[in-house]
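The following blocks contain the structures, represented as structure tokens.
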Structure P
Amino acid sequence: MVRYSTIAFLGAFCLAAIPARAEIPSFTLETAADHPLAGKVWSRADGDFVSAEAVERAVRDARYVLLGEIHDNPDHHALQAYLLGAAAADGRRPAVVLEMVPRDRQERIEAHLAATPADAAGFGAAVGWSELGWPDYAIYRPILETALAAGLPIVAGDAPRAERRVLAREGLESLGARRIAGLALENPLGAAEDARLLDTLFDGHCGLMPRAALAPLVAVQRLRDATLVDAMIAADAAGADGAVLIAGAGHVRKDFGVPRYLAWRDAAAPVVAVGFVEVRADATQPQDYAAVGDDGEALYDYVWFTPGRGAARGDPCAKLEKRFEDARKQQ
């Protein structure tokens, strides 16, 4: 069981309060920055656009705040930092749970904060960010700067890679009955949700892997979502004022992601999920996006539209196909 030291929960000696009303960050990406949806926020409850201030209020009122990104989009991380500031307003101290750091690296976080409590610049190197396969730490740094300036607890959130590998080979049973129950993994998502999760993984692998081969990854995704929730609840129980999750948008979906496990484990706690979604040139209405849908069942409480990286991102499917081809050549 991961334990969080007093040092980790102090987070920093620099406890300067974050202003209650920070400026909404300007977009840095130019692709589709003039799109009619860019910068707008769709509310699932209202079925309409709402102001950024409305999202801030929801964030302040929630025990658990879920901020879902596209990993390589710097504007998403700037907005996460902005909403984290809102969550930490008025002296509140929620934990910041990072999908990007596996839970078995919590000691690295604590060691870094013990030595240099306010050092956001060195955080990436301290936790071995570059070896974990995430985009450049520099685009995540605003989140850590906000967190450490407010003295927030920093918590490693993801399931360790070794555990994920074993589970992919052996299934959920490899966790043992006690851990399965503790993570609420005995609860079924539902046939429709299982199918959507598998479809999401299939699309995420560009159709290059058959669905049958992806079945083990469904269990891995469920473990990761459940582990993120476990980290949030453990941080709250250890003295934080709730938690803010920084994770990929797929993890914070209301249909099969983190919100399901929070509902099973802490049903009374207010939760808000914000999904940051890149606009497309051929889609100018909110209902054109799966994140909003046309049935009123948006995947997030709030969908915040942003520019995307466009051609600068390249073709992710071509990159994945090359990875698979290189792996086959090495066999």
Structure Q
Amino acid sequence: MKKIIFLSLSLIFLSCKTTQKPSEDESFKIAFGSCNLQDKDQSYWEFIGSENPDIFIWGGDNIYADTKDMVEMERMYNQQKTNAYYQKFIYQIDNKVYGTWDDHDYGLNDGGVNWEYKDESQQLLLDFLDVKDLERRNRKGVYSSETFKVKDHKIKVIILDTRYFRSDLQKSSNQSKRYKASQDAELTLLGEKQWKWLDEELNESNADYHLIVSSIQVLSHQHGFETWGNFPTEVKKLENLLVKHQVKNPLILSGDRHISEFSQKEIDGLDVPLTDFTSSGLTHAYTSFSGEENQYRVGKVVPKISYGLIEFDFEKNQLLLEIKSTKNNKQLQKLVLQMK
């Protein structure tokens, strides 16, 4: 099996439509982040803007609402959306903002399929993202896709919804862990309709790169919190789909954890290992982090406030993944991937 060549791994420890890029440069930048407390300082958007990304992807917990009061949730979204720093940033990138939700902007901590206000909450998220498309407005769940074309190169961004259809989590008897994995094949993370949609999206794609956005981690599964690993049959289902459709150059973007890290797993049948780039959080982080297992970790955990940056070098067919501080924009860790 072909493998990614690690060209650079450095650690620095510090306190569905196609969009054409109107540029002569053969490069493309994606900024993304998660876990944003709307009441905290938002000046970090100036740092993200200084990198001149082409698009921004919200990875979930875009605001912290945790409420049944949809008027209050709308107020919180408006607070974030009208923030002067954020407004300046989205104007700079021509409002090319995409995203999903996680539990706190869904409205219920660790919430899933049984959240009674999920439909109302969905409309508020779509308002926040300025989604006008009626098909997405009428669809159950916030999953979507977008393809970006840069000269002869196509980048497909697939945004998943890990909340709307997700079965109840199984409580762990281990006091150090909140949840445990269940082998019950009837339990689901994405739900039947979203799985069917994802199958079709991958089958029909002719993109050169595929970014899959999941609000929760896909590869890291030993920590006992929310993760795809709580649904091992769903993990296998995703891996099988990637192999079935021979998905070119897949990369997962995730959030949720209040830490940032890189994870990788070799999957039989794929030309490159599957990489999960976790970026969390924008305004707050697990600064007292003392360690946790992750058999797929590459490098070290970054328990600092940060955002993620992905830069495409089409000439070299490389991706530069950077964890960057929202405190001072310093690079906290990077990983360069040679793609196929």
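Every read-out reported here was derived from the displayed coordinates using simple, explicitly stated rules and does not represent laboratory data. Everything numeric in this text was worked out from a predicted model, so none of it was measured. Cβ atoms are built from the backbone, for glycine too; each structure is taken alone.
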| request: Rank structures P, Q by mean count of other Cβ atoms within 10 Å over residues 163-170 and report only the one at the top, that is, the highest. | output: Q
| said: Going by mean count of other Cβ atoms within 10 Å over residues 99-106, which of structures P, Q comes out largest? | reply: Q
| query | Out of P, Q, which one gives 25.4 for mean count of other Cβ atoms within 10 Å over residues 155-162 as computed from the coordinates? | reply | Q
| task | Figure out for me which of the structures P, Q the number -6000 belongs to, where helix-only ellipticity at 222 nm (-39500 (n - 2.57) for each DSSP H run of 4 or more, over all residues; to 500) was derived from the coordinates. | result | Q
| note | Highest-scoring structure on distance in nm of label points 7 Å out along Cα→Cβ at positions 35 and 91 (candidates P, Q) is P
| remark: One of P, Q was used to calculate mean count of other Cβ atoms within 10 Å over residues 43-50, yielding 18.2; that structure is Q
| message | If Cα extents along the principal axes in Å computes to 51, 48, 41, which of P, Q did it come from? | response | P
| note | Value -1.19, -1.41, calculated as log10 I(q)/I(0) by the Debye sum over Cα atoms at q = 0.18, 0.21 Å⁻¹, for residues 75-218 alone from one of P, Q, is from structure Q
